[in-house]
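Each structure below is given as structure tokens.
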Structure 1
Amino acid sequence: MVFAAPIDIPVNLNNLSRVGARPAFLDYLVQLWDFRSFIVYDARARVKSGTRRDKLGSAWLLLNPIFNGLTYFLVFGVLLGTGKGIPNFIGYLVIGVFMFQMTSGAITGGARSIQQNRALVQGFTFPRAALPLGVNLREAMVNVPMILAMMLLVLLIPPTEPITWRWLLIVPVLVLQFMFNLGIGMLLARVIARVNDVAHLLPFLLRAVMYLSAIFYSYERFINKPVLLHIMQANPVFIMIDIARDCLLYAETPSLHSWAVLTAWSLSALIIGGIYFWKGEESYVRG
């Protein structure tokens, strides 16, 4: 038996990369775009399966904010009288409750997306930002009937409000809201992946934001308390709700200052949250 002499073949190791290594940020965005079909399909599937066990099914997507609004109306509007002096308090309350619930649900889902999908994260290779992005896309799909219901309630519940061209401005508000929700969700997703205790604090933080968003009372209550007033007026959730009320309820064009502040919040949240999440890409597998 004749054995051939071993042949040394040169191998260039310069182009090899470590498995699971974090790619450059632009490459990461390209990978995320490549997974767009999976993200959309997963969001649609979760929307359909979310209320499958309930007899009323998808009707709960509308009933939940309606019952929340009714509860707040009875407690704050009837018992505490916080609606005094607010034109069309029911419409004021409906817009506040619906808009806040959209932000609350998206941020909560995005923040817990890594934690709740740990097996998927550790078992497969994909850009992990697909998880919070998929959650926010799912929430956006869920919110379409909620937005339509919100508009319908404003039209039907006395005192009814007329439709004006300003109703179209709700579209850019929702786009900025989506960007803000996604950015905060990604930022919190990495924090919770490191420190799970933050997940228990999240409901309290969101409740504090809710009380600072003038959902069931007028911000004018704090005219004599300038510090609280400035904090509230800088609150992005309050600005979203305030712009939506101007457009749908009071037929007023929102100020450029409100648009500028909300845009700054949304872009900052998306950029900072996206980069912060990307920097922790390798740690999600080890966690």
Structure 2
Amino acid sequence: MALPDDLPETLLDLAVPHEDINQLTSLAPRFSAEPALRDLLEDSVRALVHDIGNVDVRPELPPLPAGLGDLERWFPVYVAVAALPYTRAYHRERGISDDVSRRTLADLGRHIALHHKRRGKGGLTVPGWLRLHSRGEIYQLGRLQFQRSRLGERTGRGIRAGGFDAEPGDRCLDLHVPDFRGPLTPRACADSIARAKAFFARHFPEEGYRLGVCHSWLLDEQLRDYLPEDSNIVRFQGLFRVAHKDDEPADGEPVGFVFGNRELPVAELPQRTTLQRAVTRHLLDGGHWYVGHGWLEL
């Protein structure tokens, strides 16, 4: 469970921004010099990869001690790197190509880039998200990511009410729309969905995925009041049927994704693009944004 000797090369393979390579490399010797840190890393990797591939397991990693300094915001990166041999072995066991494996695991670097965008320095804003990658639960297939998952209670009931034979707890693929991947065009989405159908039928045939679901502010139907019908977002919404709607506002979701920081004051948000104007004007007018929950048949 040690870190690789060629750590800089490994980090580059994971799309870690070049500006962070030196710091990550300079901090790494602490794991060999401090036995307690080495033990913590090994315990974290052991917990992370326990029963790897099982979507019903949600591993809890050991808490980090106080006083780690810069190492605290980088610790999840070292865990992901140390877990790579287990993740890649699982991919090989499932017959997953090196190309899909590489593009999926490169999401680590994308999330570090998001941390730069939102907080002005490297790190991981939501370190728990990368556990899905390490455990073989999520895959980058073209423009979209697909997560092996199960239907929640409200989503399952909503889909069944929509006429599809499904129940809460049934297997499904959660669709995610990562940033820094170019426009969300209909062609790119269709290509990703086609890839997903073939990919999961080939590599996880026993799981029999019939449904894709998406939980995102991009599915808030109010966006149709501001965006043209031929916009990528509106056409993305058209892929899904509504499973259910949230009652609680989630204004921070579009603000965080569109502007990089969900805590920005609404009055200071720029309005340079159509989407920026849509998000900002709706909030300035006293409205709220909500996470939409949609589904499609695969």
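Using relative contact order in percent (Cα under 8 Å, 6 or more apart) as the calculated read-out, with 27 as its value, let me know the right label among 1, 2. Before the final figure, lay out the partial values.
Working: 1: 27; 2: 15.
Structure 1 accounts for this read-out.
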The value -21000 for helix-only ellipticity at 222 nm (-39500 (n - 2.57) for each DSSP H run of 4 or more, over all residues; to 500), derived from one of 1, 2, belongs to structure 1
From the coordinates of one of 1, 2, mean count of other Cβ atoms within 10 Å over residues 92-99 came out at 11.8; that one is structure 2
Value 36, 11, 8 of semi-axes √(5λ) of the Cα gyration tensor in Å, for residues 100-171 alone was derived from the coordinates of, among 1, 2, structure 1
Value 23.3, 102, calculated as Rg and Dmax of the Cα atoms in Å from one of 1, 2, is from structure 1
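Read the figures in this text as sums done on the coordinates, not as results from a lab. Note that the structure is a prediction, hence the values are computed from the model and not measured. Cβ atoms are built from the backbone, for glycine too; each structure is taken alone.
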